Each structure stands twice: as structure tokens, then as C-alpha cells.
Structure P
Amino acid sequence: MSSPKPAHQRILLKLSGEALMGDDAFGINRATIVRIVEEVAEVTRLGVQLAVVIGGGNIFRGVAGGSVGMDRATADYMGMLATVMNALALADTMNKAGLTARVMSAIGIEQVVEPYVRPKALQYLEEGKVVIFAAGTGNPFFTTDTAAALRGAEIGAEVVLKATKVDGVYTADPHKDPSATRYSTISFDEAIGRNLGIMDATAFALCRDQKLPIKVFSIVKNGALKRVIMGEDEGTLVHA
């Protein structure tokens, strides 16, 4: 009997910087990043092409106090640099785990990481490398959620996987309301109508326009990433 095939062949994984903190107040928790990379490795072994957009909240949180009153564009550029640091840490951990990772930055810092060039990114994916997109879109005023939607559309990803600390989208905050239930699937229009705040408005509109589904799942749950890839009922699928 042949083993089940993945439901998706090319995915864009959106990881928040906070996902790398574990239980720490800020920074990168070694055990947490190793565990996330193990989950990613399991998925790539299935032949799935994987790209990652990483946030910078875990590092920026450590300097956020100093950014009060700062020019918004300047603060956003600092945030972009934080994502580059996370991307380097993620790539290093992946390479040590036997994966081949490439970091591509939306802002030019060639001595550290290569610039984002779409054909090159597609080539890396087809070669089975994990591509980590750093520095968001390269523009202030845009979040890494928007970068995930943009890069997902550019590389022809079948789905954007938004990794969070909750295992999907709920009717209410499950921490505050014990009767809250998880949506297995929900349409873009329903999510907007119910003001569920799954991604920021720009990212959400881009995914909706490109008919690029979003899957919200928990990166904290062991094996959840693989279950999502295999098409199991894990997390919440937001669809056109």
C-alpha cells in the first residue's frame, strides 16, 4: 500500500519572531528553534517545497522601549534588521539539522545574506532547499504578514501557513471564553464580516485577491505542521 501523499507541494510558512522565544521574555530559545526546525525537516522529507517568512518581534521587543516616540519608518527598519537576525539563526539551525537553507533579504546587505531575487528563490525551492525570506517586504509600514502574503503569491505557494500559539481561529478568545469553538474552515468574507483579525488588512486583502488560502495553526503543538501538510483537520483554513 502506498503511503499518503502531502496535500500541498509548495508552501509559505509565516513564523512570528515570538515563536522563537519559547518561554523567554525575548531573544531566541535554543530548544524552541531546534524543535521548530525538526518539524520543518519532517515536512521537507516528504518532498514538500518550503519557504519561510520570519518576523522580528522577539528581538525588537528587547529594544521596543527605546523606539517610543521614534519615527515609524526608522522603527520599521530596525524591525526588518531583527528579522534578518532571526533568519540567520533559523538557517544555521536548519543547516546543522541536515537541511539546506538559503536566506534572501528584501533589503541589501550582501555581506550577510543574498538579496531577494524571485527566479533564484524559485530555483532554490525546486532544488529542495528551504528559502527564508528576511526583512519583510523591504518597506516600512508593511508587516511581515503582508510579506508572507506577497512572497507566497510570488512563488506560487498553494497555501500560506500562519503559525501561531493557538491551534486555529475561534469564535471568541478561547482563553477567556470556554465555550469558544474552532472554525475548521471559514471564507475570507466571513472572516472579514466577523472581524476575526487573522492577519493585518493588507495581507488579508492580498491573499483574498490572489485566492491564496491561509491556514492558521499552532506551532507549539507537536506534529501540527505535518498534519496540516497532510491535509488533516488541524487549525483553520481561510479560503476564497
Structure Q
Amino acid sequence: MFEWIKRLGKKSTAPARKLGSREDADDTLRVELSEFAPSITPFLGLTAYLQLELYEASARAVAGAPNLQSKDVLARVAGVSLTKHQRLADEIRRRGHEPHLVMESFTPVIDRYIERIDTSDWHQYILSIYLVGGLFDGFFASLAEGVRDGYRSEAISILNDTTGRDGLRDLLAAEIAANPSIANRLALWGRRLVGDTLLISRHVLTLSDGRAFVESEVEPVFTELIADHIRRMDGLGLTA
């Protein structure tokens, strides 16, 4: 997987994801991420819990922030994630379910992921919030395109809300400019993050309500998401 990511990083633009066929022997089947969408209830449970975790991560980062400006940026990011969580949780309630019960079945895999990317380094922690938030919001917004439910458009709108993310990017860029020695460490951390995030994303695809999970078909599905990750890293002057 990591060799595939590095090869993609050498490309200047992100290739579009297309739905192909095997009409010609040399054609490669490329599938849309939306084809792997789960049914609405697990989708809501997964996204609500991830937004809750992103909120908690951002709120914890406030405590370690070196100045009030950083605290303000992180508090804003935390507030956006909490609002996303609450809107998704409210939809779960509207459908007659308790959010904590719907989210509960997804906590083991998400909690293991959070443990893997946990770090005591504040700068790495902030990079995690920035990159993981962007990757997961993009991943689930694309996945939502295939959700067979009237809430689909609302879910996509929630997940595509990038309020506060530019401020987080600028905060990281300022920290790197003030202390260039952290750049290499953050670049390595960013590579680890994308690998771990792809692993959990692959697990999500096994919950598909419309397409059977086939290992050989998965890697091309992530092409655009990884390209987005590379652009975020490049925007910080970090090598993906």
C-alpha cells in the first residue's frame, strides 16, 4: 500500500475516479467509492462517532496550545466537529434510535485506530487533526453519494463543511515556519497517518449495502482521497 501511495505522490494532478467496464480485455475495472455505501443507520453511527472523536481530539489539543491564538483556532475546529456530531446524532434520534447504541458497535475499531495514531508530540497531534479530519470527511462524503436515503444530501453537506480547516492549516504552517526542524518529523508522521487511515477506511467498505468487498478492487477507489492528502501535505511544505 505504501509503495502505491508513493507512486501516486509523483503525479502532478489527481486522476478522476471513473466507473469502467471489462468490455475490452485490457481495461481495468475502476469503481466509485459510493458503490460501497452502507445502509443509512450504520453510516450515521460511524460518522457521528468519528466526529465525536475529532471533537474530543481538538478539545484536548486546546490544553497544550502555546498561545491564545492557537487555542482559538483549535476551539473553532472542535466546535465544528461537535456541531457535525450533534446534527448526525439528531438524525439518528429522529429515526427512533439512541445515538450511543447505534455508535457503540463501531467503537472497537475506531478506538483501536485512535490508539495507533495517538502521540504526545503536540505538533504531530495537530497534524493528525488536520489530516485525519480532511481524509475522513472526504471519504464519507464520497461514500454518502451511494446512500439510498433521503438524508443523503444533508449528510454530504455536513461532511463537506470545512469551516476552521484553513485556520488549522495556517496554524501548522506558522509553526513549521517558526521551527523548520519539525518538518521532517511531521512529514514522516503524515505518511503513517494516511496508511493507518486507509486501513480503517478499507474496513468501512466491508459494511457495503450494495457491493461485495473485493480486495483487488479497493486500491483504485482511494486514488482521489490520497491525492487530496498529498495536496494537504504539499500545502504545508511536507513531503507526502
Structure R
Amino acid sequence: MEDRRTILIVDDVPMFRELESVFVARCGRVITAESGEEGLAAVERQLPDVVLLDFSLPDMDGESFCRRVLSDPETAHTIIIAITSGGDPGDHERAIRAGAVDVLSKPLSRSTLVGTVARFTRDGPARGLPRIELYAPVQIETVNGVPRPTRAIEGSLRNLSRGGVFVVTKQALDADSEVELSFRLPETEREVTSRVAVVWARESDEFQSAGFGGRFLDLDRELAHFLDDYVHERGGRPDRVPTNHRVPVEVAS
């Protein structure tokens, strides 16, 4: 019998549960829950591979749901994809900090939703978000509550996805730090400014420059959709290695 991945949809609105169920049915076996508590019970009972989580449930906020699932050794491996309702960039940041591996905003694009779920349900290792190679100067300022430098660190954007960036820099940064990036997307007039969590960093040596890979934290819905379209229109391809890193920041109780 074919081994199919299990996808749990947690949403209190029947219409959204039904639509998402239809969209991702080809990706695996779909089960649903209409509340946070029902969703937690389904996680414990069914051990789903992927959870599509409405991040604003009436009975439980998305951060609490993520904390309870990801802190349990039995379910800590669960892939949680947060679904936010508004354009508030704070919703995106809270979802990333809570442990969501990706964040989508309503209204959902069918192709984006299916593509996102398929990354984690197809055979073989999970693939990263589609990304493109490009070059653009980047201004980098340190955050993390420390005084900002008098001049921004110089860098250059080398590849881009809806969820994050790879940047080459003239000086090494610390992994698990946060920076603010500002850059203009080539072939557009679009200026992007966002805080980024540094997931990994490397120092320079005789073979390569210093650089880092980071995840966007405070994306609003409009900018996330713009980046998604920008990458897609330029033939973005998935990463060759998994990028489902969770930002190592504790969620406040």
C-alpha cells in the first residue's frame, strides 16, 4: 500500500478548511481540525507530517500551538506552515520565531500553497523555497538591541527567495544574530527593507568571501506576495539542500 504523508489543516472557518483540503489533497492524506485544542489532539493522535495552521484561532494563538507541538519530543519534527490573515508584518515575525518553517497569508494562492506543501511531502528530502541568483548592493545594520554602527556594513545580495536571502559581506557576522537589510530589487524600483535572522554565517578565507544566509522576519503580506512573484517570474528553482531551519529564538511564555 502506498505510503502517503499526512497533512493536518487547523482552521476555525469551514470554507478555508474545505478549500485548503481540496488544494493539497494530491500532496497526501488530509485531516482537519476546527480549533487549536482539536488540532493538538490530532497532532498527538495522528502524528501528521505537515500542519497548515491558522495563526489566529479563537481558542489558541498560533505561538502557543507551535510551542506545545515543537516542545514535545514525539512531535518536535512536525513541519508547521503558518497561515496569517492580515498584512501585519508582526504576524510573520511571530510565526517564524514560534518555529513555523514557512508563512503564507490569506487570500491564499493555490499554486503557492500546493508548492509549499509539496516541498515537505514529496519523496526524498525536503527542498528549499524556489530562489534565484542575482546581484544587488545591500546596506546592513546590526540590530539585537545594540547600538547601530555609524555606517552600515557593506554587502551584496547573491540569491533571493520569498523567505530569505544569501548575502556576501566584507566582514563576518555571527550566526543567530539579527540584522536589518535594505536593497533594491534589480529590474524594478522596489526598495526592500526588512529585519533578517541570520541562520548561518561563514568567515572569509582564501577561497570565499564572508557571508550569511538569513530568513526574513517582518514581511507584510504585500511584500511576501511581491517577492514570490518576482522569484517565480525569473524561473526560481528549489534549493539543492533543505532550508527548513527554525530560528533559534525562544518564544515567551
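Upon calculation of helix-only ellipticity at 222 nm (-39500 (n - 2.57) for each DSSP H run of 4 or more, over all residues; to 500) from the atomic coordinates, which of the structures P, Q, R produces -22500?
Numbers: P: -10500; Q: -22500; R: -8000.
Corresponding structure: Q.
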* Structure fact -> Calculated from one of P, Q, R, Cα extents along the principal axes in Å reads 47, 46, 36, and the structure in question is P
* Just checking, which of P, Q, R has the largest value of relative contact order in percent (Cα under 8 Å, 6 or more apart)? -> Q
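Just so you know, all these numbers are worked out from the coordinates, no wet-lab data involved. All figures in this text were calculated on a predicted structure; none of them were measured in a lab.
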